[in-house]
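Several structures are given next for inspection.
Coordinate-derived values only; no laboratory data. Model, not experiment: these values are computed from the prediction. Cβ atoms are built from the backbone, for glycine too; each structure is taken alone.
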Structure 1
């Protein structure tokens, strides 16, 4: 998913990593990811349609969590 040439999901993963470095506990990462995803979705993809932005935001947040945990599990084993 891209907006203005920027890949949103890797950007969200980067934001989550920064939050972890400043003290966010790892157990809160999925919830924060979905919240930030919804904010991004409504802000960038809502276009006046709150429902569409909400769905896009949930998609972004869940995709970021899945990519993060999948990569983490692949490198830990």
Structure 2
């Protein structure tokens, strides 16, 4: 019986973390904002995060979606 309860606790904890810290490090550039070229010594800004090093977590996408549904449904 501990399985479903543990899953619920982990899910709620992750959603709370997404609420408190909505951004995580970009997986492509690992939060460094720049990607090194394969050939040569140059680098360029990461296209996934637009050079910020941060990406919106998927849990925060879900919270924004739920908030948008609630906001549009109560008008």
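helix-only ellipticity at 222 nm (-39500 (n - 2.57) for each DSSP H run of 4 or more, over all residues; to 500) was computed and gave -26000; which structure, 1, 2, did it come from?
Computed on structure 1.
Can you say which of 1, 2 returns -0.38, -0.63, -0.76 when log10 I(q)/I(0) by the Debye sum over Cα atoms at q = 0.13, 0.17, 0.19 Å⁻¹ is computed?
The value was obtained from structure 1.
Assuming 3.9 is distance in nm of label points 7 Å out along Cα→Cβ at positions 41 and 57 as calculated from a single structure, say which of 1, 2 it is.
This figure was derived from 2.
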